[in-house]
Structure I
Amino acid sequence: MSTVLPLLAVLSGLCFTAIGVAYRLGQERGITPLQILFWASLVGIVFFGARTPIESWTTAPRVVWIWAILGGFSQYLGLHLTAKALRLGPLSPYWCATNLTFLITALVAAFFWDESITLLQSLGLASGIGAVLAGVWSVTPTTGINRQTTPASWGQRMDYASTLCLLMLINSLMPIAIKALSREALPSGEDALSQFSGVFTTTMYVSLWLGMAVDMILRGAWRRPDLRLIGLAALAGGGSVGGFLLWCLCAKLSAAVLFTLSCIASIVGAGLVSVILFREKASAFWFLMMGLAVLTILLLNGK
């Protein structure tokens, strides 16, 4: 069992990588992340909704609903930045930024919840910033879905850097919500996240789905589902649900071990897929970005 659980944690990270791969494949076919996740999120709604006891919906406190709606809306906003990040650069830097969102969570916990930051975690914060900067310099900015390169001006690199940083900031609202609910004590003695995780997750997916639906209606971005879109949505939805399921199976592992193994596997997996499948150039800055990202995860989850 001690060997199986870490392997499942690694596999969970590889499952989550499928989401980024689906977005990147869709970009080459003129399918946006929003169009993919619109259908993929239905998988999450059905899966988590079916697992949530009916009585939980009537007893969940208001704070659970508020954080779930905010989390879903933040994921919707993140989709627009995802599309821009993949338009300006390849998969690896975007996926590194996505998996380093707990940098912001650690800072929020330190400032608002008086959680101390150790020396190792401080080094991890610095390493995470270095990983993002290395990611900016690891690629030549691109334009359009045909991936034609353009001269790497300072303006383009700053635009790319600001996109990745905003992506980290907005996507961090979800782990902040999870952290906040885990600290919300209930009269039963449990925390709000443990007792109402199904309500939180399902409501988050519903809020995300509604945001995407309104967006596509207002902008006329509706796309009739075809085999390519359904296939990409299945890849993203399967990766999301599969990753969460494996997290549940690994619940006996400490959070530090679980998320360290999962995030490292996800970053390395996305990097290898990007180089092998999408022909991303593995420059010196690319290796620096990957190394600093892995180091960040190890330091932030260290004691």
Structure II
Amino acid sequence: MTGSVHLVLVGTSLIRNAYRVLSQGGAGGCAAPPGCVELLRVCGGEPRARDEEECCRRLGGGEARDCLAAVACLLDRDPYGMSAELNAMDWVLRGGCSGVDRVVLYASDTPEGRLAAEMLAAWLRPACRGAEVEARIVQGLGRKPFWTGLVELAVTLARDAREAYLDGKLVYLNATGGFKPESAAALLAAQAVAPIHPYYKHEAMRETVVLPYIPLALDRGRLRALRGKLHAAAEAGEASPGESPELAWILGFLEASGEATRTEDGGLRLSSKAREILLLIDRVYEELEKMLTS
């Protein structure tokens, strides 16, 4: 294999850390211009004060440029302290990104997710000269319903990992940032179609660790059978747990969460939301099957 690709899950550590430092007066000549602390506060710097509408309004206002320049100043001054994602990549960045062909940053479908990803991409381009750096917004990620963003991230990450692997690249996943449940599902989906090597900054050990690659092989016959049962249940609006043990995990959850109710014959009647969830799960299986046959 020649060269490597780093797929990076992006959180909002940059926004939170910049808010913390600037609200305390700044550091190393990086000071907050008027309105900057409040902009960062409503854009996720203080999670309980997050206000998406106000965040978008302020990002579109005149104060945003100088504020983002202050955040960029902090990032230049202390990249590993400001960004969890860059901190986990220190082993790559300290070597000048040698051998890295591409870096893809996956952000939530939120103003703060987009902001963090775009600022990290802007910092990485000169740091990784010669590598293609892309910030990508994952549709629905970080928004309700949960399943939409989960499926989109899993499919997108798996597709990119597969493409890079077939192109002869060594594929790494920086799993430090982002939402942990979605990240875990996306990693499993990606490992089913390509060798992908996850790493992250271990909080207790305070060092970057690479997790072992676990080869996963999908049984296509079982996958097709499972897809058939998902479709049948979604179309009929009902399911029998006893006849579909492969679906017991999701049917049990749907019943416990009130999206499926017991019928007199012991079956389950599915709500419209439950039917939508089953079809979203089917989409992941469908896309994985396509990747493996292409």
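Any read-out appearing in this document is the output of simple, stated calculations on the displayed coordinates, not a laboratory observation. This is a predicted model, so every value here is computed, not measured. Cβ atoms are built from the backbone, for glycine too; each structure is taken alone.
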If distance in nm of label points 7 Å out along Cα→Cβ at positions 19 and 211 is computed and equals 1.2, the structure in I, II: I
Among I, II, structure where relative contact order in percent (Cα under 8 Å, 6 or more apart) as derived comes to 43: I
Structures I, II, by distance in nm of label points 7 Å out along Cα→Cβ at positions 35 and 227: label with the highest value: II
Given 1.04 for Rg/Rh (Cα atoms, Kirkwood Rh), calculated: source structure among I, II: II
Value 4.1, calculated as distance in nm of label points 7 Å out along Cα→Cβ at positions 123 and 155, assigned to which of I, II: I
At a computed -25500 (helix-only ellipticity at 222 nm (-39500 (n - 2.57) for each DSSP H run of 4 or more, over all residues; to 500)), which of I, II: I
Label whose coordinates, when distance in nm of label points 7 Å out along Cα→Cβ at positions 267 and 283 is calculated, return 2.7 (choices I, II): II
